[in-house]
Structure formats: C-alpha cells, structure tokens
Structure P
Amino acid sequence: MALMQELYSTPASRLDSFVAQWLQPHREWKEEVLDTVRTVEEFLRQEHFQGKHGLDQDVRVLKVVKVGSFGNGTVLRSTREVELVAFLSCFHSFQEAAKHHKDVLRLIWKTMWQSQNLLDLGLEGLRMEQRVPDALVFTIQTRGTAEPITVTIVPAYRALGPSLPNSQPPPEVYVSLIEACGGPGNFCPSFSELQRNFVKHRPTKLKSLLRLVKHWYQQYVKARSPRANLPPLYALELLTIYAWEMGTEEDENFMLDEGFTTVMDLLLEYEVICIYWTKYYTLHNAIIEDCVRKQLKKERPIILDPADPTHNVAEGYRWDIVAQRASQCLKQDCCYDNRENPISSWNVKRARDIHLTVEQRGYPDFNLIVNPYEPIRKVKEKIRRTRGYSGLQRLSFQVPGSERQLLSSRSSLAKYGIFSHTHIYLLETIPPEIQVFVKNPDGGSYAYAINPNSFILGLKQQIEDQQGLPKKQQQLEFQGQVLQDWLGLGIYGIQDSDTLILSKKKREALFPAS
C-alpha cells in the first residue's frame, strides 16, 4: 500500500487530485463497512428491550439514523468510526429523554451481549462513554477484511416525529427544546436528521472541500494536540459551509485551493466569528428569537447549530491552537500557486449582514442592510444620506427585558451583541439639547430630546404627545426621587442618556379615610 502524500507538500494546483487520490473512500470499502453496520441497525430495530426504572415495559427503536461523516456523505478514506442515533418509543419528551438516558444505555448494553449476530462480528470493547450526551461505544469487524470498526450508539427522543427530515419543524418543537433547559448539545441527537441533511444535500465539490478541511484538521491539529480540548469536526464543517455560501454565493464551480485558504483565514480570526442559520428555525417566534439573541451575545466564536438554536458548537474549545495550526498551514505549498504566490481567499465577512429598521418619531420607518462589524459612525452616514440631518444623530436600541442603550459612534453593532434583525431608534438633538430615556411600566422605553434647563413639565408634555398619557397622570422618578413639574432637569443632575422611570399616578381618594 502506497504511503499517503503529505498535504503540506502538495501544490495548490494539485489539491483536487489529492482529494480524489487520497481522501475519497473506495466504494467497495465503504459498502463493506455499511453492510457490517447494517447488522447493528437490524439488531436495534428488531430487539425489544425490557424496560425498568419507570420506562415503558416494552422499549422499541422507532428509527435508526446514520449521522456523522458516513451519514452526511463526507467520510474520509481513513475513517473507521460510524455514529448511529436510535429514536426510542419510551421517550415522550426531552425531559424523559434526559431522565432515562443512562437507563436505556444500560438496557442496550445488556442486550447486545446476547446477540449472536454481533458476537459473530467480534463484538468487543462495549462500554458507556461520558460525552454530550453519553453514548454506547464498541468495536466490531467487517465481514470481508476483518477491519475493526468503532460504532457509537446514542438514544434520542424523536422530537420531529415522522415529519419530512429536511423541512422546517413546527416552532413548538424548538419552544419545548428551549423550555426543557438541557445543557448545550444534550438534545442534539433529536435533531440529528436535520444536522445530517444540512451537510448531505450539498454539491460534490463542496464535499471535496469538507474532506480536505477535515483531513487537515485530523492530521495537523488533532494528531499533534491529542490532549487538548479541541472543537468538534461538526464546527469545522459548518464554518466551511459558511465560507462557501458567503464567498461564492453558493456557486458549485469554485477553486478548491481558494476555498481551503479561505477557511484557514477564517480560523485566524476565530475571536470575531459569529455564524447562524435560520433554515430550520424561525426568529418570528418570540421564545426562539430571545434564545438566539442571547446566544449571539455570548463570547465569540459563535457557530450556532443550524438544527439546534440552544447549541453553540464552537463554545468552550481551544480555538487558539486551531488558529496557530492554520497560520502554519498558510505558509505551506498547499496554499501557494506555481509561481510561489499565496493563493487568494474569498471575501467572507465574519458575520452575515443584517437588517436594521430605523424608527423616528414623525417619519415612516426605513430599513438598512449593514454588517455587525461595521462602525456605527458608518451606519449614521447611511442614515444621513437617506434622510439628511443638520443636528446630532443619537441612535439607541432596546432588547425586551433590558434597558435602552445608546449606540456609540466609536463602536460597532457587534460590540452590543447585535447580529440579527434589530429595531433602532433615531433621535435628532440640536445643542444644547440632551437625550433622555423614559422607561414605561411595561418595561419599554422612549428617547426624548430636551434642553437640560427645561422644566420637567416640558418633558411630560412630550410624553403626552407621543404616548397619550396626560401630564397630570404622569409621575417621573430619577434615582428614586419623584420629579417636580416646575423644577429643571439640571436641578436633579439629569445628564445625557440617563433613564427616568414613568408611572401613572394613583387616583387620590375623594374623602380621607376615617
């Protein structure tokens, strides 16, 4: 058997041949592996496990799904691991799946030793491994060549039901997932069909790029840092798909070397990466939207699982090690052309462009398309070109349940965790006017422009004009102090972008209590 050629000594112009010659699996070998694993699938489908510990008496496997590289069509020639997800009849909710997960693993473990078909395949090393979630792992041998194959089984709740595996599930599925409050990734197996199909139904050329990136990751990152807490392959797959989507506009004909270089460049800037998709879940549902917004505000890198909005697959790993290896890779032959020039990479933004809805009192709303890493001063320039202003633009936004925040011209939307469609409020102030925020009883707030020497009554008049609450019924407080109508804002030390609390005055009793 010929020794495998080194990726780092392969010229960029030969990467297509490298994938075809060294990474693409042989059909005969792949079929032999799948035929062997089919015995495991048949065992799971046909066996009835006797339930205990609050489980149904008759635990059946409703469906078995191949996931990972064998499932999504990006398996490498050297891969000897197959992952299976078994959807069980005894799980009727995410909570039940979490409660009885280990019990089911023990049931399957006990029954597997009684299967003659599995024993004939040299079943050995059967064990439960602590993962997210825990899994059953064992080794069997292929029938023809007796090569060892490692199989992983994960039981799961069939949250999607019999629905089409590539369609968008009802929002209620994701609402129940969010309300189950499981740990990150604990319930991902329930959405494994969506995860698989997100990769599986991609062009052949993109799968070649995925194989190339995975080979690099296994040989030059994981193999050289075996004890490090490195990101899962799935995170690299998603990053590669994002690079292709944004860099080529999903063109099926692209240069493999440019795609590979682009992924390496993205890995260098892992600290600003924020990626998510809305193929399988929509942000039109308030609970899902709130979940996604909270995820997008966390420390980057952020790569949200397209099938599970509760799971940032990039969180908590040693991306710094991956970035170091990517930097080394960019210096190798595989990233240089025949004239020893570095291969150019695609223009891929570190986060998708988003829609901003700009609201201003007295004017119709209008939309802007901006990038979260774009300076806010540039956003203001776009607004000025759209409407034209002579005063000072003050932009603010409010997330439900939080305070209204001023957007600083020196910052970017990303600094405020804004990576999805957001409404911002535009207020024009003319010196010496300042901006003040007034928070309503329902938690919402408005921005007002007012001279700091004006009376409180003047601010109340603006509130009445905008919100309809009569001045006499308004009570304003600042730092716990009730504000008097005929005193100025400056008397109370109210400064620019301070927040005042608005409440409705209680009706006074007509007669004093006796």
Structure Q
Amino acid sequence: MTQLSEESLRTSYTIPSIAEIRVDIVEGIDKKLRYRVHEPVLSDVGRTLLNNFTYRVYRDLNLMKHLSTLSFSRKAYDVVVGLLKDYIKKEFSSRPAIIFGGSSPASRVSDAEIYNVAYYVVRDLLGYGPIDPLIRDQQVEDITCNGVELPVYVFHREFEWLETNVVLPNTESLERVVRVLAVRSGQEPSIANPIVEGVLRPEGYRVHIVLDTVSGRGHSFSIRRFRETPFTVVELLRRGVLDSGLAALLWMVVENKQGIVIYGPTGSGKTTLLNALAMFLPPETKIVSVEDTPEIFLPFHDNWDSMSTRLSNDPKVQNVTLQMQIESAMRQRPDVLILGEIRSREAYAFFQGVSTGHGGLTTVHAENIEALIRRLTSPPMNVPKSSIATAKLYINILRIPTPSGVVRKVAYVYEVEGYDAMKDLISFKLISKWFKDEDVWYLDLRDSNVLKSISELILTRYEDLLRDLVMRATTLSYAASKNVDIFEFHSILRRYRRDPIKTFNEAKEFLGDSYKLVIRELDERKSL
C-alpha cells in the first residue's frame, strides 16, 4: 500500500519474532490512524535468492519434509540460514546466472542479506505469510481481511481498528493465506461448505473463513487473538475499568462461589473481566471451563479442567456441543463452572448448574439488563426466570467514548433481590454504578442480598463482611500502586487467604491509609 505523505508518528514498538519487526502507529493528514509494519528489506539479489531457494524447497520432498517438522522458531531460522549458505556455495559455482542473473558473485551476498532471506523463508513456509507479523503482535486482538487488494485491518488494544499496510495483491496470494489458515485450523472450506470456523494450532486463536462464493469482494477471514498472559484485576484497576472497592466486592462474591453473569456489547471486555475474576478463586478449587474456543487461562489453578467444543463435517464423527460439555462438566463435581459465552441452549444447562449449588461465571452479549433478560428467556435459550434468579450478580461492562478515546468501564452491577413466581418477575437492585462526570463508582451495600447470602454461608456478621471488604480493597489498591505482575499478584492473594490482617496492615502501611468505603444510596430497582 502507498504510504501517505506527511504522516506523524504516534508510537512505535517491536514485535517479538525471529527477526526485528517494527510497528509504527502513524497519523495521516486526514487525521486517520494507520498501522505500519516494517519487515526486513530485501535487495534485488535477496529477492532472487529467496525465489530460487523457495522453488528448490518445494521441489525437494525430503527437504520440505524436514522443514515441516520444525515450528516457527529461532531454531528453524538458524536451520534455514545454514541451508541458504550451503545452497549459495553449491549452486553458485554451477549456475551463477540462474541464481543471481550473473550480476553478483556469491561473496557479495552478505550475512545480513542471508538472515533477511531466511526470515521470509521461515515466515512463508512455517508462519502465516504476509499476515504473520500481525499474528505475532501482542497488541493486536483481531485481524480481518475482506478481499483482494484491500488493506488488512487490525483491532489494536490501544487504538482499536486500524488500517494496515499489509495488502494481499491478487487472488493467488489471498488463497495462499486462506489455505494456510484452513490447514492450521483443521478445516476444509469448499463450495459446498464456504463458511468455516476453527482454532489455529498451536496458537489457539479463533479463525473464521468465508470463501468468495458467498463473499462479494473475494475470500475473507478474521482471526481473534488471545493474550498469552491474561489480564489481572491489577491491570484492570490501573486502566480504570473498575475501582478497588468494587473489585473487592467481586473478589468476595467469586471466592464464595456465587453465580455471576457478565454482559455487554461486542468488544467491551467481557471475557477479559471473566478471566480476571476467575483468578480470585483459591488455587485448589475444582474449576471446569467450557468454551467454543479456549480463551480462559488460569495458570495457577492445577485443579482446572479446560473443555472446548468440536464440530465436524464428517457424519461419522460426533459433534461435541457446549451443552454436552456442560453436562459432562457437571459430572466432575466442579466447585465452579465457567462458561465462556452463552449463545444458545447451553444457557439452560448453565443456570441449572448454578441453581444446584455450583458456582458459575459466564458472559452474554447484551446492551443492558432488559435486553439480557429478553435474550435469556427467548428462543433458543428459553431459560426460566426462576433459574435466571439463581445467579447472584449481573455485571454490565461497556465501551464508552470519551474525548481521549474509547474506554471500558464496569458501568452497572445488579444483584438479584428475589423472584415473584405469581408474576414471573425477577427483582433486581442496582448496587454499583459508574458516574461518568466524576469518574467514580458508588456502592449501595446498606442491605445487600449477595452479602447476606455470603454472611449466612460462612457464618459471619454483615458488619464483619464490610470490614473484610475494606481490607480487600486496601490490599488491591496496594497491588495496583505497586503495579505487580501476575506472579506477585497471585502471591498477594495467597498471603491474604493465609493471614488477611497482616497482609492488610502491610498494604495500609505502604499506602499510608486504608480504603475509605463510602456507601451511597442508589435507589434503583427493576422488575423484569
């Protein structure tokens, strides 16, 4: 793609890869942000060497087989560098004109040029071709291509949707990428089956492929990347997604295995929040997570079983659905069931599990609490309101535009007050709300049903729970102030479970004071 003149650099960083790959986020004269990826530059000699060596690899079955056993890694890169050097020594003496057009002796092919050529060999044979840098960029959440000669777009963690300078210029190059994605995901798109979804191996990213038979601008694909190290509540606190008081309340609710449903629009951070809250569970807790594509990651929970679905076009191979996996999970006697996202009939099985005393965490696409209840009670979910009422908290997370950009906020938290069987209505009470003008959260915990349930469950006075909430909030503020990583955060949680007073005192001493819990009457109830 042609780069616009007079672009100003907003930020720049490198991508961890086998070669130095740089990304520039630039702003054009049209005020549009763009994503520029810079790969090693090849000279004419380097391009000729790349074409000839790649041709040889495809013709040599033994060499192709050897390279295919390698993964995209530094080891593969070093192997290819050695093969390239041997190739130059062997082939130049007999066919210099064919290799370099007779314009350059082998001695003038520098090591730097060989390393650059090796990068492209590994990228195209073992990686994902032109889109490989985008897949390696940990700041990228989504990658989409809508057809030939169109720029690939990425969803950046900081800047959201950006046009890239990666363009697949012809049908052949697009088909090559689609073929790689199909093979890596174990799917076979065809005229009879032009739309497929799968999981890229070994990365575990979700891919969606649509062939040109039903896509007007050519083959298209989208890839959802997952963060290798999940967000912790500390990172969410530092990003202003929620505050320490609300986080402490959610910590208490999760730890005591109460049912929680997180809802919001696409891209609001529902799964990110779900994963962060699940880390509050004690490490010995029996957890079973069920997802279409594995996204949940709990690195410190050895008693966690991650289950995913399996769909097949072969009539002889059984499909494994979310509903089947949930039913299987319930036979494992889990303390907590995590369902990545409710979409269909698995909703009924999830709420049945929650109603029988299992802890539960899940997400649903819905803009507000009214839309959420309509969706849960309508086909194909058809969940009875009596079952919906068994979950204790409903958390609304939103993407909110601000002058400085889009931010994610836990905007509302509702608790279930009760269920009226005669009227078939669920009573919801708002217990937390984010006020945009002040950028603060207020908690209404004067008479909270969820805290009463926890109080009865662990035989603790309501006032003691509020004191514990202050101690937890102070501890979380301490962790956020120190910007601890995931390992240190796990250590802090472990210390708090073992000796909460000592951990609280350490946090209070570091901060200079404890968290000030301000309870404000929100006085908002809904019967749905």
Worksheet entry | Highest-scoring label, criterion being mean count of other Cβ atoms within 10 Å over residues 189-196, among P, Q | P
Worksheet item: Between structures P, Q, where is distance in nm of label points 7 Å out along Cα→Cβ at positions 21 and 125 highest?
Response: P
Worksheet item: Upon calculation of mean projected area of the Cα convex hull in nm², for residues 221-300 alone from the atomic coordinates, which of the structures P, Q produces 7.0?
Response: P
Worksheet item: A value of 24.0 was computed for mean count of other Cβ atoms within 10 Å over residues 469-476; which of P, Q is the source structure?
Response: Q
Item to complete: Give the label, chosen from P, Q, of the structure having the highest value of FRET efficiency 1/(1 + (r/R0)^6) of positions 37 and 381 (r between Cβ atoms, R0 = 35 Å, to 0.05).
Response: Q
Item to complete: Give the label, chosen from P, Q, of the structure having the highest value of distance in nm of label points 7 Å out along Cα→Cβ at positions 85 and 157.
Response: Q
Fill in: Parent structure of the calculated result 1.09, given that Rg/Rh (Cα atoms, Kirkwood Rh) is the read-out and P, Q the choices
P
Worksheet item: Thinking only about distance in nm of label points 7 Å out along Cα→Cβ at positions 69 and 389, which of P, Q has the largest value?
Response: Q
Discussion item. Using mean count of other Cβ atoms within 10 Å over residues 285-292 for the comparison, can you identify which of P, Q gives the largest number?
Written reply: Q
Worksheet item: Out of P, Q, which one gives -11500 for helix-only ellipticity at 222 nm (-39500 (n - 2.57) for each DSSP H run of 4 or more, over all residues; to 500) as computed from the coordinates?
Response: Q
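No lab work stands behind these numbers, since they all come straight from the coordinates. None of these values were measured; they are calculated from a predicted model. Cβ atoms are built from the backbone, for glycine too; each structure is taken alone.
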